[in-house]
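FYI, it's all coordinate maths here, none of it is from the lab. The model shown is predicted, which means the values in this text are computed figures rather than measured ones. Cβ atoms are built from the backbone, for glycine too; each structure is taken alone.
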Structure P
Amino acid sequence: MKTFGEKLLDLRKESKMTQEELADNLGVTRQTVSNWELNQTKPDLDQLKGLSKVYKISLDELVDNNVKELLTERVSNVEKLAGLTYKILKFILFLFIGGVILVIAGIVLFSANTSSSVTIVEDEVTLHCSLNDENYTIQIKSDGDNKIIELNGSEELINILDLEKNMNSNQVLNKVTSYIEDNGGSCY
């Protein structure tokens with residue numbers, strides 16, 4: 001790497017100026033310019049400004065203050081940080097969307113397993129259920145006070161649950177659906 005004096009000498013020669021011509025432009029002696037080029041002394045700030053104007057270069061370039069490299073490094077760091085931030089935001093969005101999908105799927109599956117389709121015709125209720133690949137149907141006919149008049153359907157299910165005519169239709173419905181769902185089945 002060149003010294004400051006060597007740089008000044010090269011710049012002066014590129015400009016095809018003599019030490020005397022440069023000294024006249026800056027208002028200094030030829031000996032002062034010679035001392036700069038021999039690294040015996042350094043120009044002050046005003047003289048540096050004059051040199052940058054004569055050679056049409058920035059002060060940073062004149063004194064080898066490599067601002068371009070520093071700026072390039074900082075821009076590179078900002079780009080890296082922006083890229084990392086983008087990746088993090090994409091990951092968070094992916095997690096959020098995945099969570100929403102899982103919640104929706106859970107709601108759909110839960111409602112599919114717990115929903116029941118009850119057909120009510122006047123005072124008659126028909127409940128269809130499935131448990132262990134077996135289908136069961138319970139028909140309940142009740143009077144105006146919800147008292148069971150007739151209980152028909154799967155004798156096996158009626159016996160297991162000990163369903164009786166003295167129960168009201170809501171009690172029968174709750175008992176059947178609870179039993180079926182507790183044992184992994186569903187009513188539809």
Structure Q
Amino acid sequence: MRFARTRALALALLAGGAAAGAAAEDRCLVKGKMQDQSFELKSCAVAMYDQKGVTIWFTEKPLSAAEVEKFQLGSYADLSGTSMYMAFCPGGAKGGAADAKAPGSYEWSVEHASSPMLMQSFLFKSPADKAQKIEKLTGELKPGGRLAGKIRVSTKLDQGQAYSWDADFDVALPAKGAAAGPGCGD
């Protein structure tokens with residue numbers, strides 16, 4: 001009887017540990033349209049500068065370990081194929097905890113493999129810019145911390161070309177800071 005209880009307890013602890021490990025995995029999904037071209041990005045890498053500035057690079061296919069390491073060093077996303085990056089200050093100028101209401105700029109750059117003419121960059125001021133809606137932004141901005149968010153963008157260029165996407169992410173921040181990245185001010 002005692003052996004059965006010990007075994008049941010050990011199995012419960014293993015199951016709990018597996019569930020906790022699964023919950024800690026990165027999750028990235030961006031679905032959208034660039035003019036008439038749809039896209040879906042399921043992979044990402046994250047770089048953090050000065051414990052305030054974060055850059056997330058979303059891609060169709062997983063990046064190699066070497067690409068992720070290079071990105072995390074300099075926060076530079078080599079947009080090729082269909083991809084996107086977002087550079088921002090999730091906690092505003094103070095850093096600390098992510099806050100959807102913190103004032104700041106969100107820089108987005110998107111590229112579609114079907115045409116280099118679809119590549120565009122956007123700069124939104126949050127929370128004032130109505131083209132960008134931050135539905136969720138949580139986390140602690142520290143090495144090894146986590147950052148989760150859900151952001152919707154819908155905008156048009158002067159000539160009427162429409163760009164829209166929904167970005168949903170829950171990622172671990174790298175243990176080591178980048179040498180460059182978005183400046184968040186003081």
Structure R
Amino acid sequence: MDYDVRRITPADAEGMARLMSDEAVFGGLLQLPFPSADAWRKRLEKMVDDSDSLSLVAVADGHILASAGIFVQPSSPRRRHAGTLGISVAVEWQRQGIGARLMRELLHWADRWTNLQRIELTVYTDNEAALALYRKFGFETEGTLRAFAIRDGAYVDAYGMARLHPRPPQLPHPPHLPPHLLPPGPRSAS
């Protein structure tokens with residue numbers, strides 16, 4: 001089936017509520033059962049004004065098949081280089097390349113059009129499909145978060161994973177400067 005990938009809008013609130021009402025989807029995320037379309041609409045209305053982040057949906061025949069985003073907190077000067085990734089795919093559309101397509105779109109945006117140097121995420125340690133997807137795109141496990149969240153009445157662990165920009169942008173080579181105008185270099189340990 002053909003599908004389109006586009007930026008999410010408040011008009012997608014009902015579709016997001018439907019996607020997130022499936023226990024097989026929300027059980028792998030930090031979402032709760034019985035999501036409300038009104039709550040999603042309010043959430044999506046805030047996202048419209050967030051030009052520092054990107055949220056996408058995969059849509060076919062008016063139905064949301066998947067959603068994904070990279071979320072940035074530009075108000076923290078020390079964390080402006082990092083974004084948090086989240087992704088969800090409807091059960092019947094998993095393992096069909098939609099997650100990979102969303103990942104390619106998000107990472108292209110992050111690597112080519114933003115100054116993000118680090119993309120991070122958390123994923124439950126038993127979510128093998130998601131782990132395989134993240135590893136395919138260069139994410140590495142940085143640690144295990146024990147009893148990270150409660151899921152179906154039991155605590156579950158999660159991995160903290162991150163991907164550093166594979167080819168960070170470089171400044172153009174500076175013209176020759178006299179020594180007194182050069183920035184101080186690393187000091188030798190003499």
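To which of P, Q, R does the computed value 20.0 (mean count of other Cβ atoms within 10 Å over residues 81-88) belong? This value belongs to structure R. Each of P, Q, R could give Rg and Dmax of the Cα atoms in Å, but the derived value 18.8, 76 comes from Q.
If helix-only ellipticity at 222 nm (-39500 (n - 2.57) for each DSSP H run of 4 or more, over all residues; to 500) computes to -7500, which of P, Q, R did it come from? It must be structure R, since only it matches.
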